[in-house]
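Structures given as C-alpha cells follow.
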Structure 1
Amino acid sequence: MSNVIKSGTGNGKLASVDDSNRLQVRAYSEAFQHTIADEDQQAYQVIGEATLSSGTVTPLIITNNNADNRIVVTYIRTQVVGSSGGTALPDSGNYFSIDLGGSYTSGGTVATPVNTTVSSGNLPIVTAYQGDPTVVAGSTVDKWFPVSDGDKNSFNKEGSIIIRQGQSIQFNYTGDQTSGTVYVRLSFVMMQEHD
C-alpha cells in the first residue's frame, strides 16, 4: 500500500511513499566525468611517451595553471612496449610511479590535452610535457609493476587525485631496460575550486 505526500510548493503535485516511509522515485546514475564532459565540456585526455633508458624516465608531467579550476584525475593507463636490454618483467626494480608536488625544469616536448567532448572549444589552462623532460621529483604516491612487455596497466582513480593551481602530477618509469617506449594516458576533468 502506498501513501502520498504533497509538494510544499502548493502546485498540487504528489509523491508516493511506501509503508516503510521510502519515497518512490525513478533515478538515473552516471559517472561524474560523464556529467562534466556533457554539461561543462571540461573533460580531457593527454598522452605522453618516453624512450626507455636505464634509470628513470618521465613520459608525462602536467601542471595546473588555472586559479579557478583544479585538475581532478579520473583514469590513468600506462604501457611499456618493445622493452629489451634489461631484467625480464615482472621485476621489483622495474616500475611506474606517480609523483605529486614536483615541477618541470626543462626539455621534453609539449603534450597537448584533447577535449573529449568532440567539437568543444574549451581548453584546460595547464602545461604538459612528454618525452623525458628534466623534472624536480615530487612525493611518490603510487607504484605499479608491469608483468610483461606490452602489458597495459589501468587505474580508475575516480577523482581521488586533485591538482590545484601551481601544482603538478608526473609519471615516471624506473628500470634497467635500454630500449623500448613507455606510454602514459591521463584522463582528467577541470572542476571549479570550492569557496
Structure 2
Amino acid sequence: MIKIISYTFFIQILISQTILHEDLSTYSKIFEEFGLNISFKIEDNQLNKSDDGFLELYKNNQLKLKLGPKYFFSNLKDMRIFDIRTNQIMIQNPDSLVFIYLKNFFKNNNIDSLKINTFVKDTYLLEYKSLKLEIIKNSSSYFSKINFGDYELNIKDILIDTLKTENEIFNIDTSSSFIIDLRK
C-alpha cells in the first residue's frame, strides 16, 4: 500500500510539472556545474526605451551584468557600476538579496515548488513571492512581461546558455575612470 501511495504521489508531481519547470531544472543543473550566460533585450514602453542586456551568473556569488551603457560587477564584498557615458566607476555595498534571489531561483528544490500555470501552449504565468511573470517560450528563447502595478516591463529574446569564460563584452578599460566609493 505504501508503494502505491508513493508511486501515485511521484506520478502526480511529474504530471503537475510544466515544460517551464523542466527547462528551469535543466538551467539549474547547468548553473550548478558551470554558471550561466543570459542575453536579453529590455523594452520599457512607458519610457519608450530599449536596451540590450547580458548577464554572467557564477555559482560562487559573482555576477556581471551589461545593461545598455552600464556594467555591473558584483560579489558579496562590493558592487561596482561602470558607466561608459561618464567614464565613472561607483563602488558600493552589494545588495546580498540579489544573490540570494538568483541562487534560490536556480535551485532544483525551489523550482519544483514554483507555482507555474499554463495558459496556452508555451505561455506560462510564474508566481514567485509577490512577483508575477508572464513567460512565453519561442523555440530556444523566451519572452517575459513583468507587471509592477501600473508599470510594465518587457524582456525579449532571452537566451540562456552555459557560462563561457573570458567574454569580450566585459573586457573594458577603466584605468582612466573617475572612482566614486560609496561604501561606509
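Taking mean count of other Cβ atoms within 10 Å over residues 29-36 from the coordinates of each of 1, 2, which one would give 13.0? It must be structure 1, since only it matches.
Consider the structures 1, 2: one of them gives 24 for relative contact order in percent (Cα under 8 Å, 6 or more apart) as calculated from the coordinates. Say which.
Numbers: 1: 38; 2: 24.
Going label by label, the one that fits is 2.
Which one of 1, 2 has distance in nm of label points 7 Å out along Cα→Cβ at positions 61 and 85, as calculated from the coordinates, equal to 3.3?
Numbers: 1: 2.3; 2: 3.3.
The correct label is 2.
So helix-only ellipticity at 222 nm (-39500 (n - 2.57) for each DSSP H run of 4 or more, over all residues; to 500), computed for just one structure, reads -7500; which one of 1, 2 is that?
Details: 1: -500; 2: -7500.
Working through the options, I get structure 2.
Taking mean projected area of the Cα convex hull in nm², for residues 37-100 alone as the quantity of interest, name the structure among 1, 2 where it is greatest. List each step's numbers first, then the result.
Values: 1: 6.1; 2: 5.0.
For this comparison of mean projected area of the Cα convex hull in nm², for residues 37-100 alone, the top structure is 1.
Rank structures 1, 2 by mean count of other Cβ atoms within 10 Å over residues 45-52 and report only the one at the top, that is, the highest. Each step should come with its number before you reach the end.
Working: 1: 19.9; 2: 10.8.
Sorting by mean count of other Cβ atoms within 10 Å over residues 45-52 in descending order puts 1 first.
Going by mean count of other Cβ atoms within 10 Å over residues 69-76, which of structures 1, 2 comes out largest?
On the way: 1: 21.4; 2: 16.1.
By mean count of other Cβ atoms within 10 Å over residues 69-76, the leading structure of 1, 2 is 1.
Check the numbers for mean count of other Cβ atoms within 10 Å over residues 53-60 across 1, 2 and tell me which is largest. Show your work: numbers first, answer last.
Values: 1: 19.6; 2: 16.1.
Answer by largest value of mean count of other Cβ atoms within 10 Å over residues 53-60: 1.
In this comparison of 1, 2, the computed figure 161 for volume of the Cα convex hull per residue in Å³ is attributed to 2. In this comparison of 1, 2, the computed figure 0.90 for FRET efficiency 1/(1 + (r/R0)^6) of positions 77 and 109 (r between Cβ atoms, R0 = 30 Å, to 0.05) is attributed to 1.
Where a number appears in this text, it was derived from the coordinates with a stated rule and is not lab data. Worth saying up front: this structure is predicted, and the values here are computed from it rather than measured. Cβ atoms are built from the backbone, for glycine too; each structure is taken alone.
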